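There are structures below to look over.
Values in this text are rule-based calculations from the coordinates and carry no lab data. These figures come from a predicted structure and were not determined experimentally. Cβ atoms are built from the backbone, for glycine too; each structure is taken alone.
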Structure P
Amino acid sequence: MTGVLDGSNGVKQVICISWGTMFGPAYINRLYAMVARNITPPFTFTCFTDSREGLHPDILCEDLPPLNIPSLPVNTPGIWNKSRLWGPTLGNLKGSVLFLDLDLVIVGSLDAFFEVGGPDDVVMTRNQTTPFERLGQTSLFRFPVGKLVSLQDKFFANPQKIADEYRFEQRFVTKNVPGGPKFFPRSWVLHFRQDCRWPTPLNYFFGPRLPSGAKVVIFPRGLRPEHAIAGQYRDGAADNAREHLSRIVNRTSRGGESVFSHLRHFIRPTPWVKKHWRE
């Protein structure tokens, strides 16, 4: 572990980023609390944010790094605001940092994420939705401060072109990391829909499962931890099987989904998410 932590004085450095109003201080505080429960000290937790209001006093706050472009790309699904973190400096941080999305759920120890690879490596989560593509996921990844400057320079030079070509920032990072990325074991970071939800019709009888060996569960594309706790697939979705099935005849009430998609998107309440996703 010592090699990975070179430049950080043996401290495990965890970071996140927050802007706008989509995720408030409760998300950041929950994430900090989950990290604190699942990491061996010493560690730091730094949030790069445009608002420090309501945050736990032990969270280290830094202003958002500058975005030296006129505007972010439009009509793209990528979270390109994360490019703020790719610059030559990140506040007072040196060495490797572990980035976490605000809406993931930590269910096991984070210590091993600081032990894979070396101090100069970019180590990414495997993208679970593209098993035949060597693609990383930026919901959770580790990188040395300053290692991604070439990516930031390339993106800032023509952000719309890069977004149109790569669509997702995680594909851009995967394909452009100097020397290529390494990857954490696939079983460590799970995709809630892909790995935890049962296929139809078992999803109507069993709550989402938590496979053994998991350390973190990510919640991309609109399904958040609070939805999983309530047994909803998204905002406005039914939270019980009877109502969910009754919406099959009404395309509007099922969000424009096909009948098959609507059937497979049902989930029962998930108590283990509630157990872990808390301050």
Structure Q
Amino acid sequence: MTFREIYKSLRDLLRSASESAGTEALLLLSHVTGMTKERILLCFEDQIDDISSERILELARLRLSGFPLQYITKKCYFYGLELDIEDGVFIPRVETEVLVDLALDLIEREDLKTVLDVGTGSGAIAIAIALNSHCKVYGTDIHEKAIYIAQRNAKKYNAEITFLKGPFLEPVKGFLKEIDLVVSNPPYVSTSANLSKEVLKEPSNALFAGKEGIDFYRKFFADRSLLKGKDVIMEFSPEQVDHLREICFFGKISFFHDQFGKIRFFHVKV
């Protein structure tokens, strides 16, 4: 079987699972063979060995079961970075890149020095900010595996970030006064939401936050004295605007859209 033949088989097979079946087919080929996508295209008429063919088709069947491609290839992409990812760690979305842009703009305008990324997951937001600013950056998460992956990703890009395990602001309480800006893409999905089987493969506590999806925000802003004088930028779901106005009644809240035109982020000065 040639690369062209297995590519076409993969593409046709994956069409029921992905709107980008051709791209995913190339990524699976690249993952198994260790060849770049460009190299594969140049070798389209060459033969692929049987072991690789079988492995690729095995992974394609796993993908068809709803398993995220990122967990299969153990790679995800965010803000121009290729990051390691593993099953059990939240997969960063392209929409969240706008959160990084908002943070970097505020850092420059206000000359902020220290940033905390709450619920860092793969470390995507923290690393993007660290590599594009002068700030000292911290990241926290409740999962040991997430901390491990985040540290690995930071090391890969020589990003100087301190990752700490624990919920909300708990891990940084000892030096909370140093933090100027808190950023987060927290869990904000309603427990009644109808999600795809692919999304449901991700850690549930990185997705769901109660009946209305706002439990995280209520708990986070419960003791505002901890956040006094700090800027907070977070991601949320568009239907939660009124809830967030109510929760953040203590300060001026501003809302921002993602690159697809959906209201997706808020900034508040506590």
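Sorting P, Q by relative contact order in percent (Cα under 8 Å, 6 or more apart) from high to low puts P first, with the largest value. Where does the value -10500 come from, among P, Q, when helix-only ellipticity at 222 nm (-39500 (n - 2.57) for each DSSP H run of 4 or more, over all residues; to 500) is the thing being computed? Clearly, the read-out refers to Q.
Comparison across structures P, Q (criterion: FRET efficiency 1/(1 + (r/R0)^6) of positions 184 and 232 (r between Cβ atoms, R0 = 25 Å, to 0.05)) gives the highest value for Q.
Can you tell which of P, Q yields 13.6 when mean count of other Cβ atoms within 10 Å over residues 32-39 is derived from it? It was calculated from structure Q. Tell me which of P, Q gives 20.5, 65 when you compute Rg and Dmax of the Cα atoms in Å. Corresponding structure: Q.
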